[in-house]
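I've put the structures underneath this note.
Throughout, read-outs are computed from the coordinates displayed, never taken from laboratory work. Everything numeric here is computed off the predicted structure, so don't read it as measured data. Cβ atoms are built from the backbone, for glycine too; each structure is taken alone.
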Structure 1
């Protein structure tokens, strides 16, 4: 039974063939890219907070430009890791996606200005 579950989980994985890296105590290419990706994720979160709290338009515009550059770099690093097989995604069934959509669509009724949200 457990072997069957493992096979189903592997079938739901979306991954490219993994690029091999040396298994040594020193950081390898995968380690460096993963570290930079983690840093970029942290930075986009921090810039998001700064954007929400910027009270001066010029500062806001500068932060927005930096945020966009950082977000784009984060996406490029994710793409690189995915292409090299170092980042896995899990496929979800259409039924579960539909269930989630229906569940979250119900939340629209809770918004105070239902007529203005498109």
Structure 2
């Protein structure tokens, strides 16, 4: 699968973070930046589909190196996943992202993701 095959799930995650929750959890490490994803159940509910339809999508995203799932911790983006989520945010939800994160922080996140990608 290409990264674009995952755009619907990533787009739904972005909308939950920016429009519903109006907050994001971002982690920084020497390896890069990761963004916490909504749970699989939350995404399924938001999309109006059964939970078991979302699970294979997340498995594919994990195999494609976009996310990591840790039992009882949650789902976060990898470096490649962070690049993808920030790219879609910039293309589709720039105004909302800048409202939540601030223009300077959003730009800094994009620059940091680009440096590590």
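Could you figure out which one of 1, 2 the value 27 for relative contact order in percent (Cα under 8 Å, 6 or more apart) was computed from?
On the way: 1: 39; 2: 27.
Derived from 2, not from the others.
Assuming -21500 is helix-only ellipticity at 222 nm (-39500 (n - 2.57) for each DSSP H run of 4 or more, over all residues; to 500) as calculated from a single structure, say which of 1, 2 it is. Intermediate results must be reported in sequence, preceding the final value.
On the way: 1: -21500; 2: -17000.
The value was obtained from structure 1.
I have 6.8 for mean projected area of the Cα convex hull in nm², calculated from one of the structures 1, 2. Which structure is it? Before the final figure, lay out the partial values.
On the way: 1: 12.6; 2: 6.8.
Clearly, the read-out refers to 2.
Supply the structure label, taken from 1, 2, corresponding to FRET efficiency 1/(1 + (r/R0)^6) of positions 30 and 102 (r between Cβ atoms, R0 = 41 Å, to 0.05) with the calculated value 0.60. Display every interim value, and only then the final one.
Working: 1: 0.60; 2: 0.95.
Computing FRET efficiency 1/(1 + (r/R0)^6) of positions 30 and 102 (r between Cβ atoms, R0 = 41 Å, to 0.05) on every structure in 1, 2 gives 0.60 only for 1.
If mean count of other Cβ atoms within 10 Å over residues 62-69 is computed to be 13.8, which of 1, 2 is the source?
On the way: 1: 13.8; 2: 17.0.
Only one of 1, 2 returns 13.8 for mean count of other Cβ atoms within 10 Å over residues 62-69, namely 1.
Taking Rg/Rh (Cα atoms, Kirkwood Rh), for residues 22-77 alone for each of 1, 2, which is largest? Write out the running numbers ahead of the final one.
Details: 1: 1.18; 2: 0.99.
Across 1, 2, Rg/Rh (Cα atoms, Kirkwood Rh), for residues 22-77 alone peaks for 1.
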